[in-house]
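A.B. asks: Please go over the structures that come below.
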Structure 1
Amino acid sequence: MVLLHLLHQLALRFSWRLSALHVHHGISPNADAWADFCAGLCAQHAIPLHTEHVDIAPLRKHGIEAAARKLRHAAFARQACDFVALAHHADDQAETLLLQLLRGAGVKGAAAMPFVKHATTHIPSPLAGEGWAHRPDLLRPLLHYSRREILDYAAAYDLRWIEDESNADDSYPRNFLRRRVLPLLEERFPAYRNTLARSAQHFAEAGVLLDDLARLDAAQAIHAGTLAVATLQALSLPRAKNLLRYFLHSSGAPMPQTVQLDDMLQQLCGARQDAAVCIAYGDWQVRRYQGRVYVLRALGEFDRNLVLPWHGEAELEWPALAVRLCFNQTQGAGISLAKLRRAPVTLRLRQGGETLRPDPHAATRTLKNLLQEHHIPPWQRDRLPLLYCGDELVSVVGVAIAAEYQAAAEETGMQLSAR
């Protein structure tokens, strides 16, 4: 309420376009009343409000607090705006730092909450090049103010607010710290908010230095979304772990627990050269192939008899790899559209025994050999989309186009890629 009051005044002064978001978790029996309160307040001040209903049931295994937080941040990321302002304050920061330390967090976790979080996230694709998804930055304008200062402001402007009844439940770790531990700490260390905030800042700076070091190590080690095992083997253990964390984060993967990361590094660096290394954690996998580390979402079951007809669509979903296939028209390159009109066009999966001649002056090759020569990882080979015209294999997406179907100069063609 204080944050909205402040921003509403500033928006009028600086001509900002201000709107509000209420995430309706549906956890409290009073959740509907809270949404109505927000709607009435925003209507009174002519502030556009969007209420987003979320369902925590699928994420309950993470705990109610964690599930609600994941859903809130997913809602923030979907907003069409430049910034999402959050009302975290100095007491929240102190609680977050202590909670992170009690969970055994590393340097980044102990950095607690940043004043500004730039939220542009790198999202790799298993077959296509690299892509970027833009999300609004997160701002915490009240991070340096205490709860007491915020309450004083609310009283001075006669603001009304709603207290979440769960704040009184000491079974939540954050509430336990807030209601029992921190009041005792304040008796002996009245400036604990400032000192803990200073420690969080030191951890944040150390995290930046670790990222700088990782970028130096990654310069020659990370290529096309993969990481060189030889680099990990050559580095000291702490430095190798730092590079592996950086690689996972830059790939959009969640951070494994300390024990998982140690085991991951040991298997990647210590397994015999021809071993099929695959480390699963959560919904993700880390694999090794030809001296490179790959990180990807765990691939689910797929229908080996899948056949998808193509009728000229610009995009098609390819469930075997959980990617979207894109059909782009070209000139003098790619697959000849005129030749594709000879028979129905379909997308299929590898069945075994397929052959293709990738060049007019080359011999016909088995698909097995082509995939090996193009260093396609084994776990992708049976899932790659194969484009057929009638019963003739036209293209293996991302690998080769049959010579007889390649577009001639000045001929209209089609490029097929995945993202």
Structure 2
Amino acid sequence: MGIFDGIKNRIMFIPADLKETEDEVEGPDRGWFHLYTYDLCGNYDLPETDPDPSQTLVLLLIRIKPGFRSCGADVQDSSEKILSIIDRYYSLRKDIILRITYDTNGHALESEPYDLEAVLKDAEMVGEILERAGEKIFVYQGLLVGNWGEMHTSRYADNASFKSIYEKLSGKSCYYAVRRPDIHRQLAHFGGKLGIFDDAIFGSESDMGTYMDPEKDVLYECEVSKSAPGGGEAVFGGGYIRNLSEAEILDFLKKKRVTYLNSDYDPVLLNLLREKGDLFGRISRSLGYRLVVRKAVFQKKNRLLRITVINRGFAPVYRKTESILIIKYADGHETELMTDLEPGNLTDPEDQAQTEADLSCVLDKDISMPVKIYLKTLRSFDGRVIRYANTSSEDGSVYIGELR
């Protein structure tokens, strides 16, 4: 007799009410961000406490001097300063978008080196920092050059220079992002870790020069964003966004699979979104992933619990995850079961992911009923919870149902 046989004729599964909440769900690697600027030549203070607990992302914009020297300090000292900034924000449970640049004032031509070889040496140092920081960095933006590090208004804004710099930076554990699709075409391919950041979303039909051919480039970005996160900031520009309906605004962000947006800029555009009913809220809830447990079905005959998950957000979960079932018995003890659920495979809202868990290994004929079942998903490298947008979610564990 199998251990399940003693209870198989009387067991019953009562599924939870798996409705989707209307709230925004906090989670790593997605959402609105604040930008924090640091100049290695100036005096700066690192935050002692979380400057905004409502946001899990930050963009750190760090200015260096050519030669990677900080007002006479040696290269090692400059690298340690940058790592200390990264470590501080990571200790505050912030996911980090990092941009290291020669310019934070819109005057790159005055601050960049006059020799590409000097830029490449600095890029090597940045690569070493990325290696040491590891997965504390979510996305590294830009290629050092240009106004604010945005890869324009630079003496090195040509594809040959970009390729040389990127070769010095790439290959680390983080994702990368460059300013335009046409640059991406020269550097990478679909399925890699290079994405696109757009700092002029809704600024014009071409996003103020982001797209050489808006129709073709947005489709190209749609393919890129299946494997690498993208985002940026939205700008009012000449008021182009007034020509768009709410559905068109949401559809554009969905096509681009936008994961992150600047919460401080552009205030004119952000206020306009807030004035359009719940549009700002809908965008907030959809940035990045928004996982929902759709249903759970217990197959009594083959002893399997099948759970279906969908992604209602704009973008996938990009970093690796682990999903576990937590089995809570009536006597108070718990058991955990690993599952093969892969939320990262959900790149479009109509996608579904399923996992089947064999419960015969945790149910014994002598156990006391009821048995409650929960699902929990964690980011693999540090165990941070990937929360689900279900009303029954508490502390990151979604109540799936009960066996009686």
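Read the figures in this text as sums done on the coordinates, not as results from a lab. Values in this document were obtained by computation on a predicted structure and should not be read as measured data. Cβ atoms are built from the backbone, for glycine too; each structure is taken alone.
A.B. asks: So if we calculate FRET efficiency 1/(1 + (r/R0)^6) of positions 13 and 157 (r between Cβ atoms, R0 = 30 Å, to 0.05) for every structure here (1, 2), which label has the highest result? All intermediate terms of the calculation are to be shown ahead of the outcome.
C.D. replies: Details: 1: 0.95; 2: 0.00.
That would be structure 1.
A.B. asks: Continuing with this model, one more query. Comparing Rg/Rh (Cα atoms, Kirkwood Rh), for residues 37-188 alone across structures 1, 2, which is largest?
C.D. replies: The structure with the largest value is 1.
A.B. asks: Using the calculated result 22.9 for Kirkwood radius over Cα pairs in Å, pick out the matching structure from 1, 2.
C.D. replies: On the way: 1: 25.7; 2: 22.9.
The read-out was computed on structure 2.
A.B. asks: Tell me which of 1, 2 gives 2.8 when you compute distance in nm of label points 7 Å out along Cα→Cβ at positions 213 and 349. Walk me through the numbers before you get to the answer.
C.D. replies: Values: 1: 4.5; 2: 2.8.
It was calculated from structure 2.
A.B. asks: A value of 12 was derived for relative contact order in percent (Cα under 8 Å, 6 or more apart); which structure in 1, 2 was it taken from?
C.D. replies: Values: 1: 12; 2: 17.
Value 12 for relative contact order in percent (Cα under 8 Å, 6 or more apart) corresponds to 1 out of 1, 2.
A.B. asks: Here is a further query. Can you spot which of 1, 2 the value -11000 was calculated from, given it is helix-only ellipticity at 222 nm (-39500 (n - 2.57) for each DSSP H run of 4 or more, over all residues; to 500)?
C.D. replies: Numbers: 1: -11000; 2: -7000.
Computing helix-only ellipticity at 222 nm (-39500 (n - 2.57) for each DSSP H run of 4 or more, over all residues; to 500) on every structure in 1, 2 gives -11000 only for 1.
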